[in-house]
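Asks: Quick heads-up: structures coming right below.
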Structure 1
Amino acid sequence: MENSTTPLVIAVTGLNAIDSPGPGVAVIRAIRDGLNRPVRIIGLAYENLEPGIYMDGICDKTYLISYPAAGPEVLYNVINNIHAKEKIDVIIPNFDAELQNFISIAPRLEQLGIHSFLPTSEMFEARDKLNLYAFGQKHNLFVPKDKAIYTPDSLAAIGDEFGYPIVVKGKYYEAVVAHTLEQAQKGFYKISAKWGFPIIVQQYIQGTEINIAALGDGEGNAISIIPMRKMYITDKGKAWAGITLENEAFLDLARKFIAATKWRGGFELEIMMTAKEELYIMEINPRFPAWIYLSAGAGQNQPACLVKLAMGEKLTPFTEYEVGKLFIRYAWDMIVDVSEFQKFTAFGSL
């Protein structure tokens, strides 16, 4: 991307830097670090208390947008209205639940001059939790067995078939490891109340959890791959600290996934490595993870690269990254005047 004094206007979602954080703040920090030109960051928030709205040096302006359940047409109109004021160059959605809407309106946004770099609907569906086992079978990848259910009636039979513990998962987020039928039923009700149906019940795989953040160019090439092991995990299973790892098998697995799907954009592989060093794909998240700032710290700034790809630049794949780089997340209290909160709540922008 050529050096320019004109700010590149980039809209980013996922500003909820809470105990189960969205990727938005990390994506913005990486972009500010990694582009050799000025940027103007437009935050897109779903809630009026998302911390990224109020953090110094994160967003230049933030707008409240409609929930994904409102559908793609409402989203298009909201983005179009913001674009009329801000002249957005690139848009980066960071939540699973919103991606299908953004994918469907991406061609129309492109006509407005708003670039994105997203997977196709086919790519998005192939790695969905509901289709993951079939995807693994097709491409000769280790994926645990799973079943999608709409009532808790079949949990007992699944427990007998898979053996305990089993993992009870929401379609988009959240998972509970259940060691008994009662725990599985409790997890079913808790997660379905929050995220709806279906509920996915997955075979439990014992091993070491590895996370891999990667960026595909849409032509089958891996621009960047950064493997990480969680060193501190919250009670919600989120990484609060992690370290970059060196293992060619992790890189090969990410390359294999990108080659099979021709993945376009960022994604995260959640892997379980067994004692036999078999790599089971537990989940494929179709966007950057919340720990993506570690990619910048390790020398492969994936969010900055995604912006360049969205703007049509061809990139050479990275060949090296720094092993043994840690990220350590922390919480701190911001002091915000209530007038800012009231202004954002009343007018939908700040």
Structure 2
Amino acid sequence: MIKNCYIHIPFCDNICSYCDFCKMYYKEDLVDKYLTFLEQEIESIYNGEELETIYIGGGTPSSLNIKQLERLFKIINKLNKSNKIEYTIEGNFSSTTKDKLLLYKKYGINRLSLGLESINKNNLKILERDNNKEEIKEKIKLMKEIGFNNINVDLIYAIPNETLEVLRKDIDFILSLDIEHISTYSLIIEENTKLYINKNKNIDEDLDLEMYNEITNTLKNNNYIHYEISNFSKVGYESNHNKCYWLNNNYYGFGLGASSYIDNKRITNTRSISKYLNNNYIYEKEELNIDDIIEYEIILGLRLIKGINLNLFKEKYHKDLINIYNYNELINNNLLILKDNYLSIPEDKIYISNEIIVKLLQSKI
């Protein structure tokens, strides 16, 4: 049963220097065409399941005008939504206006995710973003007044030339907003981004680790729960949509460059707007065997601080994980913890989680 749905809106008013997502500059007529084909894609694939989460991401969904947003929400209204749905839309502070927020409220959006990234001028110059502290504070206040009580902001750190002092000011500012969820991302300079083309380099790994620890300790000391490698929330405000990915559950992905996971198939949509506007949605289909699926279960599940629920694992795969991977040595070496029938990475080792996951996968019996 599919309970989760992602919808991609690839349009932006500004292209950030670090962005490797599927995106393009906003053009009104192109958005109008895109929404027509998005509706057709949804109608051709969606099977009427009751959805517990819908996530509108991008790109910058808030770059759409009021008329286009209303059209998008009417398309989404054809989906069968649970009464307890978590319904998220992403946006930037500059393009998230009062009129748009009121429209979101009208159509049942109950979670907002905003790209803050940094308030430091040098960081913003490198990222090619334009944030204004006063505008951010005013917009967060407005969101709360309109009735949004589940707000996430993104923080990017490990930016070239960034110091711990700069990072601390960013964290302090975000804490002053008193929001429910914070996502934190160490900057990775990807190919095909402006930062890569301009020969920027990732910062020193030791400083990156120091920054990660600074974020983790500060947010935990301010009553945020560290529930996934990059994510922190107040009690009861974990992202249910993102948890569907980490729990390796099925989900729909609609729109340019979106991914779906349906019936043991990973389906990736085209990133070509011309193909998408000719109903050629799908770029690639990967049929997974049971070994692939279990491997994904481990890679994704160990991102969660709580780890993998071994009872649930056995229920899903009719096997004990210990009979597939011999993880006892990793436990003995304090690289994994077995507690209350959850297998997890110790929080002080989360930073090297990729190395630990590789060792676990290599222990296959």
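Asks: If we compute percent of Cα pairs over 37 Å apart for structures 1, 2, which one ends up with the highest value?
Replies: Sorting by percent of Cα pairs over 37 Å apart in descending order puts 2 first.
Asks: Comparing relative contact order in percent (Cα under 8 Å, 6 or more apart) across 1, 2, which structure shows the greatest value?
Replies: Going through 1, 2 one by one, relative contact order in percent (Cα under 8 Å, 6 or more apart) is largest in 1.
Asks: Given that distance in nm of label points 7 Å out along Cα→Cβ at positions 72 and 96, derived from a single structure, equals 1.3, which label among 1, 2 identifies that structure?
Replies: Structure of origin is 2.
Readers should treat all values here as calculations from the given coordinates under stated rules, not as data from a laboratory. Here the structure is a predicted model, which means the values were calculated and not measured. Cβ atoms are built from the backbone, for glycine too; each structure is taken alone.
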